[in-house]
Structure I
Amino acid sequence: MNKKNRVLIWDIPTRMFHWFFAGGFIVAAMFALTFGEHSPLFPYHAIFGLIIFLMVVLRVLWGFVGTRYARFDSFAFSPMSVFEYLKGALRGSGIRYVGHNPGSAYAIFAMLIMMIGLAITGIMLGLGNEWVEEIHESLAYTMVAVAATHIMGVLFHTIRHRENIAASMFHGKKEAETHEAIPSSRPIIGVIFIVLIGAWAWGLLTNYDASMQSIRLPLVGIQLQVGEIEDKDQLGQSEKHGYKDDHDENDEDDEHDE
């Protein structure tokens, strides 16, 4: 049997997405579960959720044009292959996958789909569609369950097969044949990834109105209510007051014209 070398498997954009997505979701979940809806910190879970949403959009695009193991066509596993992988994992045998194994591939698909669902229902909530609140919460708890299962699977794989696959998501290398390596880590795409995410995050934070607990989405200009205002009449009174001021100004202009 030929000795395998440590070769490059994961490109930089894939590694960045993996850790940014994990960290962002943990922070968003902490804000949502730790603070009540009336807390001034609660809206930040929505801001982090919107940041993660752009990450997911970029990851989906990268799943079609990225390097060999980042593309979704390398995730194409039948349900039977998942069953065979799990059976082999329990026995300490089975096929070894250079890229994502069937279990992690299905977990990634599930988390991407649920994160898109969380973003869509979160935006709908921000627009006043309260009927999606239960769907949003159900998706959030299901997401936590899938993420926890994925982590336990990684730990089991690491202990059972003595392969630190989590570490490979830092340095990008795994033991494999030389011909199985990817030619480049795509650092320029990684820089573009950071710039886009950073610009989006900055736009969200600068367009957040803490007094109204609302945020205006950059570029599209949609206003979302991301938190509960303690004085429920505050927003209405503000809008009414603004209308009154405009009305008074118009009256003064009419009197001046006369």
Structure II
Amino acid sequence: MIYLEKLFNLKDKVVVITGASGQLGKKICETYKNCEATVIGIDLIIDQANNIDGVEYFEVDISKKDYLDDVFKKIIDKYQRFDILINNAGVSTFEPFESRPEESIDRVMGVNLKGTFFCIQSYVNLFDEFKLDKGAIINIASIYGVVSPDYRIYTDCDRKNSEIYGATKAGVIQMTKYFAVHLAERNIRVNAVSPGGVYNPKNPQGIDFIKNYSFRCPMKRMANEDELLGAMIYLSSEAASYTTGQNIVIDGGFSAW
């Protein structure tokens, strides 16, 4: 095996990906499968149309700790290892903040914060129980955990990014730093990836939104989902053996000004 292949080798690694049926989740599952990893996808509802051949799927609500513990235990019982956890599941809400109901706030916090925490907690407890030697956690955050959305962009798009979404993604970034410190002695690396706006070819954003976002971004366009994956492969691999507690922002320079 040549040097670069060894450095980025993910063959036979057991990778668990939450939010597996969404736009990014499907692409992440496909990518790790192409890297010859053993891939397990988790989502509240598994969309069969989005399934990737060779990926094992579980339906589970990550905000419900007992169900999550049971599924994670089944995975590690079957494979006797659990190398990489990718906390990709996330939701938002789009009502005007003046009329934001408590139920919407609870849902966003339940998935984005509580769900991410429960996934990490369950993983670490099983890591200790099965005496695993190393692991990696990647949390999918957002540029809106770093900067505020520019409301001027949303001229023809009702999906205005919410304050509670941004607050939870900022929390995910802080949780990344916390666990990077507290899990270093266990040899578990914890990092985050914060995407900027990602173009959705199946359900495109509004024409004006794309134009406005592109004008606001130094690279003059939205991201393609493929452009997020290199950082994730890096953070999963031995190439990142001394990288922990970091938040890699992939936004075409959007947050640089």
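Just so it is clear, none of the values below were taken in a lab; they were calculated from the coordinates. All of these numbers come straight from a predicted model, not from anything done at the bench. Cβ atoms are built from the backbone, for glycine too; each structure is taken alone.
See the values below:
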{"item": "Comparison of I, II - label where relative contact order in percent (Cα under 8 Å, 6 or more apart) is highest", "result": "I"}
{"item": "helix-only ellipticity at 222 nm (-39500 (n - 2.57) for each DSSP H run of 4 or more, over all residues; to 500) derived as -11000 - corresponding label from I, II", "result": "II"}
{"item": "Structures I, II, by distance in nm of label points 7 Å out along Cα→Cβ at positions 67 and 227: label with the highest value", "result": "I"}
{"item": "Structures I, II, by distance in nm of label points 7 Å out along Cα→Cβ at positions 99 and 203: label with the highest value", "result": "I"}
{"item": "Which entry (I, II) yields the derived value -0.26, -0.62 for log10 I(q)/I(0) by the Debye sum over Cα atoms at q = 0.12, 0.19 Å⁻¹, for residues 19-74 alone", "result": "II"}
{"item": "Entry that produces 1.4 once distance in nm of label points 7 Å out along Cα→Cβ at positions 27 and 115 is calculated, selected from I, II", "result": "I"}
{"item": "Which of I, II yields 47, 20, 14 [semi-axes √(5λ) of the Cα gyration tensor in Å, calculated]", "result": "I"}
